[in-house]
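In what follows, structures are represented as structure tokens.
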Structure P
């Protein structure tokens, strides 16, 4: 076992000991907060927004009023925080190292990391990744100025294009989509700026386009569209069929014109589910309580009131497209409510 893997194991054991007291000692140690980190992505994207809402919903700091008295309906004693990161790739790595308890991550990146395939084929599989739920579908955005000359992906040749941060899921899928369109990074002028910088660059004309995978409406794109007329490049049927044959996790996605100010038309693109994942070492009672809180009416109302994406986070789709095991705590909850059978389920 390498030094890297040994350190990850030590981190996970320390995490299990620290969190294992959370529920068992909730009554005796109710005045002591227990922290739970949720990796997200850049602060101007959907992951950070949704991660922050979920962190707020599942938290119930010591001394808070009870749910019945109008206080938090989260897990007693838990203080969850949304942590900004570079995105999905970094998130699964940090869970594997024991440096995050949970994260939001793309379904494709999570699958590759767990199985040691795709972009992780030259690395050790991160086999302690576990699922809590599929949250919402993410749509690929390829954003350009509305009055510019770029009408298709092939028109990106020779252009300066922001394709995502170095450890982001956006970068992974941007490369896949460019390849399917007959382009490589050598055919464009690639940039790895953060989302906010990419949007500012498109507004200023220093970028010709930028890629982003996220649940619409994405705050940074909404802000950009409010001041700069934009278009989103479509993914045509031929390109989608090519992607789907090689990468079955892609699905068809439609971004409505109403998603962003001034968007001229609905846009057909591709999508992937965003997952709420957790490390195997997080205790079963805690994950059970978090899962129960995630799907409570209070959390649903909070999501609806604070994010347009919140309306697409539905219990009926909680198990859609999962390719890693459910955490036992989440499994117990879904069995209790009848979403999973007592035996013979696939997760």
Structure Q
């Protein structure tokens, strides 16, 4: 096999694939990327048997062939090469030879015979704007659980109905929901699948520059694809919580406040929150919020934030980290915060939009 690449195109592809191939794999070949050239088309693939990515890489094919080579070592070498044309050649005994400028680098590879094939789009599929799916992931991913004991929460719930599409994340103490219109074609029946977090993060990288993405649901996998990239992932096997039932329908208190003002104050006050709980207190009045925190070994902080509109008074405590995450992803200048009481979940919504909400469970008020 004999190929030629620009450094930027080759390096970009390797960096995307390394997120899958660079993990701790028991099979040596899974630490490699597959490079395959056929019919004047160059493809590179990586998989850990849970997530697989296949990319079409711009380049010139002088001689067809296929080989696998260490993703980490290939990335390290290409990263340090000068910004000149890179020639990629295979030699006997599954060696890869990289030539660039005055340098020649030889890396030991493996045959492609046992490298797993990446699942592809087959049968029916949905189509969505890539910017829409990226936005929905960005608005929800932060709320997903990373605790291994609750594996069915270690991912995003993709809920497709004839009326709308939703991406949902929760760790049991907070919830984030992003909504858009139905996919095309419109699903005839509701569909709900859990996409693991590793795949979710790779979607953001793989389709960063895409305009449209196809989504195909197979028996136990989901496939995302455009003209140049394919990402296939196993689905998380489990039943997602009935999240609609925990979103409060009635509220005693509502306030609207500038997002940046509240976020900045929360970050500053949280510096003196108890590092064991990260608890901060909100003293909510019709015209302002008093944000406070104290820790026996650190000190205390208090700051007021003006309220744009509001009703009633309430005292409530939150985990500052959860509040900062929610406000950082609200995507609007103003946020509407709805409360029932100090023991019920608070709901945050961007003012002027109805495509996103975050729910945060309160903490016990400390005396």
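Here distance in nm of label points 7 Å out along Cα→Cβ at positions 52 and 276 has been calculated and equals 5.0, so which of P, Q was it run on? Answer for the origin of the read-out: Q. Using mean projected area of the Cα convex hull in nm² as the calculated read-out, with 22.0 as its value, let me know the right label among P, Q. The read-out comes from structure Q. Among candidates P, Q, the computation of distance in nm of label points 7 Å out along Cα→Cβ at positions 92 and 332 that gave 7.0 used structure Q. Work out which structure the value 6.4 belongs to, where mean projected area of the Cα convex hull in nm², for residues 44-123 alone was derived from one of P, Q. Value 6.4 for mean projected area of the Cα convex hull in nm², for residues 44-123 alone corresponds to P out of P, Q.
15.4 is what came out when mean count of other Cβ atoms within 10 Å over residues 36-43 was calculated for one structure; which of P, Q is it?
Values: P: 25.0; Q: 15.4.
Attributed to the structure labelled Q.
When relative contact order in percent (Cα under 8 Å, 6 or more apart) is computed across structures P, Q, the figure 12 traces back to Q.
Suppose distance in nm of label points 7 Å out along Cα→Cβ at positions 164 and 196 works out to 3.0; of P, Q, which structure was it derived from? The structure behind it is Q.
Out of P, Q, choose the structure whose coordinates give helix-only ellipticity at 222 nm (-39500 (n - 2.57) for each DSSP H run of 4 or more, over all residues; to 500) equal to -11000 when calculated. It must be structure P, since only it matches.
Bear in mind these aren't lab numbers, they're just calculated from the coordinates by the rules spelled out. Since we're looking at a predicted model, the values are computed, not measured. Cβ atoms are built from the backbone, for glycine too; each structure is taken alone.
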